[in-house]
Structure P
Amino acid sequence: MDTKNIAEIQRLAESGGAQGNGVNEVFSRVYCAVRETLGITPYAEQLGAALALSGHNMVQMQTGEGKTLSAVFAACHEALSGGQVMILTFNDYLAKRDYEWMKPVYDKMGVSIGCVTSDTPREQRRDIYRSQVVYLTAREAGFDYLRDFVCYSTDEMVFPDKLNFAIVDEADSIMIDEARIPLVIAGDIDVQDDGSTADVYARVSGFTGEDYGIDEDSRNIYLTDEGADKAESIFDCDIYGEESTGLLAKICACIKARVMLAEDKDYIVKDNSILLVDEFTGRAAPGRVFPGDLQAAVEAKHGLKITSRGRIMGNIALQYFLRLFPKIAGMTGTAEQSREEFDTIYGLPTVVIPTRLPCQRTDHPMEIYYNAEEKRRAVISAIKEANAISRPVLVGTESISESESLAAELEKLGISCAVLNAKNDEAEAEIISRAGEPGAVTISTNMAGRGVDIKLGGADCHAKSEVEAAGGLLVLATAMRESSRITQQLRGRAGRQGDVGESRFFTALDDEIMTKNDLRSLAGRHYPTQPVSGAIEDKSLLKEAERVQRISEGDAFDDRVNLMKYTLIGEKHRSMTFEKRTALLEGTYDSDLWQKHAPELYAQAAERFGESALQSRQNIVLAALLNEFWCDYLDYTAYLREGIHLTQIAGRDPAEEYNIACEEYYNSAAESLPERMAEKLEELMECGSLEDYKPLMPSRTYTYLLNDTGEEFKRKPILMNIFSDEPEEKPKKTGEYTSIPDDQPEEKPKKGFFAKLFGKK
């Protein structure tokens with residue numbers, strides 16, 4: 001930490017704060033404002049974190065150490081220096097909480113502040129985004145960015161013209177875990193389901209394990225020879241024929257919905273609709289859908305109305321959205337584990353802030369049990385022991401169904417408990433406020449694993465001494481997660497700001513992470529061959545289990561880095577298209593395609609409608625055409641991704657071939673714009689007035705459940721396995737992080753037609 005600057009800030013604050021907009025001067029005034037409005041005296045570690053944020057770093061600050069307040073210092077300095085700040089939070093609850101909590105400080109500093117949540121009316125957002133500091137989720141900001149590019153008037157656009165500085169709270173979750181989840185905006189060209197999905201689901205409901213196989217790496221279903229024969233008999237067709245491509249996709253989706261997706265784990269059914277559950281947060285994710293035919297298949301599974309799917313009009317991954325900000329900083333309690341990724345992907349150095357008080361939490365090594373039954377018995381025993389001495393317990397579970405079944409078992413034992421999951425998230429504030437009371441047992445999905453502050457003794461700490469005497473909050477976890485960061489975040493609910501606490505984490509050899517990564521082969525002779533009662537006392541096996549977790553983390557990082565090779569070209573094209581479209585609406589570029597490519601028709605239209613009005617309409621028509629152009633591009637790239645792995649048969653690099661194909665399509669499609677514009681002018685001439693032209697507008701927004709891991713790019717063609725003399729090489733799992741390879745020298749690209757079309761005028 002910069003102790004010299006911290007001491008100077010405290011000295012200036014004690015003398016009433018200094019004038020000027022330097023870091024120390026602004027921080028000293030914020031220091032005074034915090035004491036006056038909140039009754040809190042910021043401590044040195046918070047000031048150190050604030051200085052690091054102002055320096056555009058990734059800050060690791062342990063849970064409960066005051067990250068929210070540190071962000072206020074950095075935000076005020078940037079705002080008073082003339083720049084806007086967006087503080088991007090983990091969820092709406094945190095955005096609203098932090099906004100309301102810190103608003104008196106901003107008001108005292110003369111800094112305007114606003115908050116955007118998912119239910120904020122669009123007509124109010126424009127004014128809110130003009131505030132100097134805005135609290136909102138990264139996802140909501142990304143959606144508003146996309147929505148602006150389907151507007152047809154600058155008055156309808158709400159998002160700031162220029163982005164400046166983003167401070168990302170719970171940065172590892174947003175910038176890593178959710179980085180590849182695409183934000184998708186859909187248009188109102190609905191693709192109606194004719195009922196065929198429900199019919200297909202009913203017909204394949206009798207398929208057994210002999211009829212299909214499961215690709216564990218890609219989490220997809222494929223038909224076996226027996227399954228293909230059965231499908232051809234049921235549907236009376238060549239299942240692998242070109243005309244049956246759509247049917248085959250529906251069959252596989254229906255089987256996957258039935259055997260791989262579980263209610264109260266992957267999704268919940270609420271108000272006759274499917275709500276997906278976020279795997280990282282445990283929360284329901286309204287507006288998020290399964291990709292492709294899978295959403296309709298899950299709806300058919302529960303006998304629900306099949307929803308229509310809008311045509312995709314725009315998308316952007318959070319990773320690329322965040323990189324639009326010229327300046328960015330982040331804060332989280334678990335940055336050190338992902339130091340390399342923050343530096344590699346975002347160019348953010350990691351700064352570790354020490355705790356104000358020594359941590360008094362006791363963290364026990366992971367306890368490994370032979371199977372889920374033994375693990376369950378141990379978890380219940382730990383809860384009973386703590387409850388007997390009125391010690392509060394927080395239990396982190398993997399799924400909704402697990403949390404509810406565990407609660408039911410405890411109720412039978414006479415132990416009352418509160419359950420927090422996606423089904424009752426409206427009760428979150430009440431449940432968390434009581435989670436630290438004597439004898440409280442709170443069972444939660446990962447909803448309580450990040451961002452929540454459990455106070456010992458209850459919300460007002462009235463029974464803190466009693467809870468401290470019992471040992472503080474006991475945190476239990478029922479499984480090892482694929483990321484150690486999730487594990488550490490859950491541990492951090494106990495032992496906050498010097499409080500006493502304890503954590504015990506449980507796993508079993510048949511847990512998903514263990515079987516998925518083949519712990520049996522990795523553990524070798526350490527893996528027990530006979531059932532074991534109680535915890536397995538073998539440190540070597542524990543080391544192998546921890547290695548499995550590192551392997552999962554390393555594989556996930558490699559996937560995200562490798563995927564960038566495929567997505568950079570699309571981001572370049574999106575940026576070009578959106579930039580030109582905005583220029584049309586802002587009037588900084590006037591289209592002359594009608595004049596050049598349909599001069600006679602243009603002359604007639606100008607005489608009829610007036611040249612000035614026609615020119616204004618020409619820009620809107622071209623903006624709408626660019627929407628259609630971009631829709632076509634997204635459709636093409638989605639199609640291309642499904643088969644690009646086949647280029648390996650010819651010995652070519654799929655990534656290189658994908659980028660070449662995208663570039664060629666983009667430029668060739670742009671060449672058709674003049675012709676398509678001429679057709680639009682003919683349609684316009686048939687209208688009674690210019691206003692009769694109705695451009696495509698979005699009807700809804702949604703995101704996909706799955707991370708964009710690029711599994712389709714990693715597929716190895718079956719033909720290569722058939723004709724190859726070499727055995728198929730299994731993916732190397734080192735568990736070590738790798739860096740982005742140096743870029744290969746590129747040939748200077750030819751200037752495409754799109755670039756020529758929109759050259760400077």
Structure Q
Amino acid sequence: MYLVIAEKPSVSRAIAEVIGAQEREDGYLQGTDCMVSWCFGHLAEYVSPDAYDEKFNQWRYEDLPIIPKDWKVTVSEDKKDQFYILKRLLNSPEIEYVVNACDAGREGELIFKHVYDLSGSKKPVKRLWISSLEDSAILDGMQHLRSAEEYRHLAEAAVCRSQADWLVGMNATRAYTTKYFKKLTVGRVQTPTLAMIAHREQQIRSFKPEDYYGLRCTTSVTGGSVGTMASIVTWTWQQKKSGSLRSFNKDLITGLDKKLKNQTLTVTDVHTSSKRTPSPGLYDLTELQRDANKRFGFSAKETLNIMQSLYEHHKVLTYPRTDSRYIGTDIVPTIKERLKACNIGPYKKYIPELLKKPLKTSKAFVDDKKVSDHHAIIPTEEYVQMEHMSNNERKIYDLVVRRFISVLYPAFEYEQTTLKAEAADETFTAKGKVIKAAGWKAVYADAASSGFSASQYDAYGDYEDSEDFGEDFQNNDMYLKASEQALPVLHKGDTLTVTRTNITSGKTKAPARFTEATLLSAMENPVRYMSSDDNKMKKTLGETGGLGTVATRADIIEKLFHSFLLEKKGNEILLTSKGKQLLELVPEDLKKPELTASWEMELAKIAKGAHKEQVFIKDIESYTKELIQDIKTSDGTFRHDNLTNTKCPHCGKRMLSVKGKNSRMLVCQDRECGYRETIARTSNARCPNCHKKMELIKKGDSETFVCSCGYKEKLEAFKNRRAKEGAGVSKRDVQKYLKKQQQQNDEPVNNAFAQALAGLKLDK
């Protein structure tokens with residue numbers, strides 16, 4: 001008899017189905033030779049300071065820093081019942097060995113280790129290491145269980161990371177909170193994230209827009225060496241030395257415009273090149289979260305939750321918390337089965353063609369060296385029933401499946417022609433593109449049916465995040481891209497008459513504010529925000545995934561909103577006054593990504609067995625002592641600039657006006673009181689005029705919908721209007737009705753009569 005312990009109930013049920021543990025018991029599933037149970041995520045965690053000494057129950061400045069001599073782990077109150085079940089099973093004489101089936105990664109090792117150590121069990125442990133919950137993956141993993149010893153050092157690294165974050169985060173948070181009488185949360189990841197947003201704000205504030213000018217001219221192509229056809233070509237002026245397509249000298253452009261009137265333009269160069277653009281590549285979690293935010297407005301947390309459902313409940317996508325965009329060679333033989341599983345609906349246009357012939361793979365998405373703990377997010381071999389998915393689940397599933405199909409298609413091929421010409425001793429250029437083969441872009445041809453425009457997909461994978469384009473966004477190739485045109489056949493030496501000129505103008509733009517999509521990008525690649533030129537640190541941040549992990553970034557962003565350090569204005573993320581003041585108070589090293597880089601360098605060594613965990617923790621203890629001493633001796637003040645005249649109904653103190661992620665609230669300034677009241681929240685109700693989401697404002701007992709376009713409607717009036725329009729009937733109600741109708745149709749017409757006949761005894 002063996003015991004399997006998974007991280008969540010849904011995962012344990014999937015494993016139990018495969019290994020034959022079908023009998024339900026209290027807190028576990030029973031089979032003939034196995035038991036399967038679960039942890040409820042972090043079942044056990046490091047205790048709060050008051051567990052070491054009751055005096056720490058009160059946050060006092062003089063008690064800091066708090067450094068445990070012997071680290072204690074405890075079980076959450078709401079999870080104790082499940083722990084005692086696990087403890088009993090782990091120590092049962094029936095159990096010969098235990099299988100750690102928690103998520104394959106550093107955190108999964110930590111979750112299992114805490115439970116196993118607390119139970120006091122001495123049973124041998126084996127490791128199930130899988131990236132998918134499809135039956136074949138589970139079966140293969142169970143048949144090839146690994147030794148737990150292989151992951152011992154990984155578990156040690158997880159312990160070190162957790163203890164280090166506890167020491168720094170808890171002590172610094174208590175120090176700032178008690179010093180300034182304001183709940184100020186500080187952390188190794190969240191504080192540098194705030195600093196990046198502050199850096200961007202500083203760039204925007206210091207940016208001074210400048211007017212720039214450009215010149216375009218139009219020529220009519222007809223007769224001569226160009227043939228009998230006629231065509232209009234638009235040319236863009238280009239500086240000879242710099243190659244720039246604009247100038248900040250208005251007089252120069254105005255003079256050139258006059259000079260160009262009635263001039264001829266001579267073609268000096270015709271360059272035609274064939275170009276190929278490969279598919280953007282498979283998804284990791286961060287890339288998927290970025291795309292979902294850009295296309296659907298989903299937060300990082302929303303996308304992760306949807307992915308968890310598609311992974312655990314529907315079992316149609318692989319493990320979501322991955323930082324790899326590659327699959328291993330072991331996955332290649334399963335690709336056709338995965339394609340067959342998702343060969344439904346809109347994907348039937350593209351998959352059969354792939355199944356007819358041998359698949360072509362490449363290093364662009366198949367590379368064993370670039371697969372870390374988990375491979376990229378791809379479909380499983382589980383049969384897909386999209387009718388059982390929610391609308392949001394279908395959107396995320398569609399993103400993943402189309403990306404998976406697209407990497408198996410050939411590159412997008414086109415022919416690009418670049419023309420150079422001269423007129424009035426000035427240089428002009430024109431570009432044109434002819435598509436030769438749609439390739440992978442054909443997979444997105446019907447993407448408009450998925451809830452967004454085809455134009456969004458036309459450039460799918462061809463763009464970079466525009467957050468840092470700023471003033472260069474409209475320069476050179478990026479500028480020309482928008483003006484690509486169909487060109488006639490021209491040759492070097494052809495002379496054309498300028499028929500029209502047009503002065504263009506614009507203003508340089510500051511870098512854009514962060515959205516959740518671009519903030520995720522910055523957290524994943526924080527190197528540009530490092531003040532250090534240490535290449536080892538930069539490399540480490542790149543290899544370890546930057547600030548936070550793919551699994552934690554969404555929660556970190558959510559925490560910053562809930563702590564009122566960040567707020568949203570539309571899709572843009574801004575620092576609150578509280579966030580700005582906190583950054584003014586914390587020391588510089590706590591605001592830098594270098595701190596994470598240095599930690600990860602040490603943790604990587606521990607995970608490989610090349611560094612001692614005791615040495616790392618001693619260094620963190622020393623750092624914590626120095627940090628707290630700096631906070632105690634530093635100068636600084638904190639002021640509440642969002643105080644209102646509204647008094648708290650519980651304690652009578654003036655309340656603070658705060659803006660959450662999706663709501664506006666009044667919060668008591670006394671954190672011990674904790675009273676908060678939502679005064680407005682963003683609803684899902686759409687304005688009947690402009691169709692934007694309306695805000696629901698509460699004033700006393702009255703609630704009113706308000707739209708940015710000026711439309712207002714009381715809640716009661718809204719409900720009445722919607723009732724008249726036939727709204728309010730859920731999909732579930734419709735399904736119940738249809739099911740009831742089907743049951744009625746399946747019943748015999750004269751059912752009552754049939755029952756009466758059934759009672760007759762005809763043998764008498």
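What follows draws every value from the coordinates through simple rules; no lab data is involved. As the structure is a prediction and not an experimental result, all values here were calculated from the model. Cβ atoms are built from the backbone, for glycine too; each structure is taken alone.
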Seminar exercise, completed: Value -11000, calculated as helix-only ellipticity at 222 nm (-39500 (n - 2.57) for each DSSP H run of 4 or more, over all residues; to 500) from one of P, Q, is from structure Q
For this session: Consider the structures P, Q: one of them gives 2.3 for distance in nm of label points 7 Å out along Cα→Cβ at positions 600 and 680 as calculated from the coordinates. Say which.
Result: P
Problem set entry | Identity of the structure behind 15.4 (criterion: mean count of other Cβ atoms within 10 Å over residues 496-503, calculated), options P, Q | Q
Exercise. If you work out Rg/Rh (Cα atoms, Kirkwood Rh) for P, Q, which one comes out largest?
Worked result: Q
